[in-house]
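Several structures are given next for inspection.
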Structure 1
Amino acid sequence: MPDFPIIDTHVHLWDPQHFAMPWLRGDALLERRYDVEAYAAQTQGVAIEAAVYIEVGVAEPYALLEPTWVVEQAQQDPRLQGIVAHAPLEYGEQVRAYLDALVKIDPRVKGVRRNLQGESDPQFCLQPAFVRGVQLLAEYGLSFDICIVSHQLPSIVQLVQQCPATAFILDHSGKPDIKEHGLDPWRGQIQELAAYPNVYCKISGLVTEADHAHWSPEDLAPYINHVLAAFGEERVVFGSDWPVALLASDYVRWVETLDTVTTHLTPSAKRKLWAENARRFYRLPPSA
C-alpha cells in the first residue's frame, strides 16, 4: 500500500433510479446506487486525497445533467476534485454550444470522454467532424479521455496526430486482451501512441480485462510494466475504475496489486504514478 495519499483518476458514481443507464440493465452487481458514501466505505484503508469522476454512459438526454449531479456529490465529499463529462464530439463545430454550457457548470469540469469502445466502425474517431470536435477541446481547456478496446488503437494514433494541441489520456491502458495473455499487437501500438508527448496513460481497468475469477498480479505485470516503459514515469497515472472493477476485484486488492507490481520504482516515480502526474494532467488543486 502506498505510504502517502493517492489520487484516483477513474471513479464512477451513479444512481440508475435517477438517470437512465441502459447498459446496466440486468447486471445484478452494478445495477444499484454507487455514490460517494459507498465509495468512502469501500476504500477504507486507502488514503485518497483526490478523485476524478468519469462519465458513466447515461442515456443521451441526461448527459448534460450528469455533471451537475456530480457537483452535488462533490459537496458531500470534497475529495471529488475533477469531472470528465460526456460530449457529442461527432457534431464537430456544432458541439461548441454544448461545450459552452458544459464549462459553465463548475470549474471541476476538466475534460470530456466520448466513449468509443462500443463503436462498430474502428475508424469512427477519424470522421472529420469528430476530429474537429476533439480539436475544439483545446480551446476550452478540456482534455480527452480515450476509452477504446485494443483493436481501435491504430485509429487513435491517427486521431492524436491530427490534434497536437489537445491533451489525451488513454483509459485502462487501451484494454489489452489480458485474459488470453495477448501482448501483440497491443504492445507495439502502445509504443507508437506513447511517442506523442500530449498523451498520458491510465493504469486502470486491467482486472476486468483479465479472468475475473482467477487473475493474479503476474497476469497483469507484463502490461503494467510495458505501459511504464513506453510512457515513462511522467505520463502514467493510477485509476481504480470503481465500481466496474468490482466485477473482478475489490478496491484494496487492486491498489495492493499495483503497489506490488511497481515495487521496483523509485520513491519519486511512485509519487508521480499515484498522485503527482494526475494532479498535473487534470489540473487539480495543490495538495493540502
Structure 2
Amino acid sequence: MALPDNNYLTTSEVAELLRLKERKVYDLASAGDIPCVRATGKLLFPRDLIEAWLARHTEFSDSLETLTPRPPICAGSHDPLLDWALREADCGIAVRFGGSLDGLRRMAKAEAMMAGTHLAGTEDGGGVRQWNEQHLRRMLPGQPVVMIEWAWRNQGLIVAPGNPLQLTGIKDLRAHRVIARQADAGAFVLLEKLVSQAGCKMSRLQVLPQPARTEADVAAAIAEARADAGIAIEAVARQYRLDFVPLLRERYDLIIWRRDYFEAPLQRLFAFCRSKAFQDRARALGGYDVAGNGAVHYNGP
C-alpha cells in the first residue's frame, strides 16, 4: 500500500497499511509502541514517523544504524548558547533548527547527527517533572541514542519593556494577544501544557494566526507591538531588551546517536564546553545553568 500524500494518517489508514484491525492500532498507540499525535480527541499518525517506524522494525541481522550514514547536522530546537558554541568550537556541525519535535523526526529518518529538545514531560503536583525522555522513547523507541544535558534554562513570558500590562502568568494571557510558536516547537508543547494547568483552553486565547518560527520571531513580534506576550527563554528577552516574566526552569537536552557521540565533531564540541569562554558566554546571555552540561540522562539499548 502506498501511503497517502498528506502529512498525517488516520487510524484506519495505518490499520490498512499494517494489515491490522483498528483496535490493535489503538492498543499500540496507547502503549506508546507506535508514534502518534492526540489532537481534538482523535489519533493522528505522522506520515514520516510511520515510515521510520516501519524501517526500524525491518528484520536484519546487523544494526539498522549501519545502513544509513547521518549528516553532521544539529536539528531540533534553537538555543542561542548552542548555536554560538557550535560555531566557536569549529566542529563542522551545521544547524537546521526547526523545533524539538521536528528534530526528533529528523533523527528518526537519519537526517541529523543530533537534535536539541526541551519537551515538557509528565506532571508532578501541577508542575513539569520530566523533560524530553518520554518523547524520545515514543519517537525513537529502542534506538541507540543518548540524551546529554546541555543546560537548564529560564523559560517564561516575553513582554514589552516595563511590562505595561502587568502580566504575571499564564492566566493573564486570556485578555491579550499571544504570539505562539509552530506546533513542532517545544515552546508550543509547553504553552499547551501550562494553559491546561491554568484551567484555560488554547481556543480561548487571542493567538495570532501566523506562528513564530523562532524565539527571535517571538521577541520581534513583542518589540514591534504586534503581540503582547509570547513564550521564550530569558536570554532572548535580554538580547532584545524586553521584559521577562519567569514561569519555570526547563532542561534542554541533546539527543545524539551513540556512535556519533564518540566521533571528533562532538568530542570537540564538548571539550569546548569545558572552557572558560563557554562559561563566560552562558553567564553573559543570562538565564542559563550549565553546571550539568554533558551529563547523560538516557542511554538507549
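Throughout, read-outs are computed from the coordinates displayed, never taken from laboratory work. Everything numeric in this text was worked out from a predicted model, so none of it was measured. Cβ atoms are built from the backbone, for glycine too; each structure is taken alone.
Observations on the model:
- Computed 19 for relative contact order in percent (Cα under 8 Å, 6 or more apart) - originating structure among 1, 2: 1
- Entry that produces 2.2 once distance in nm of label points 7 Å out along Cα→Cβ at positions 43 and 99 is calculated, selected from 1, 2: 2
- Origin of the derived value 17.0 (mean count of other Cβ atoms within 10 Å over residues 75-82; candidates 1, 2): 1
- FRET efficiency 1/(1 + (r/R0)^6) of positions 139 and 267 (r between Cβ atoms, R0 = 30 Å, to 0.05) - highest-scoring structure of 1, 2: 2
- Comparison of 1, 2 - label where Cα Rg over 2.2 N^0.38 Å is highest: 2
- Comparison of 1, 2 - label where distance in nm of label points 7 Å out along Cα→Cβ at positions 115 and 131 is highest: 1
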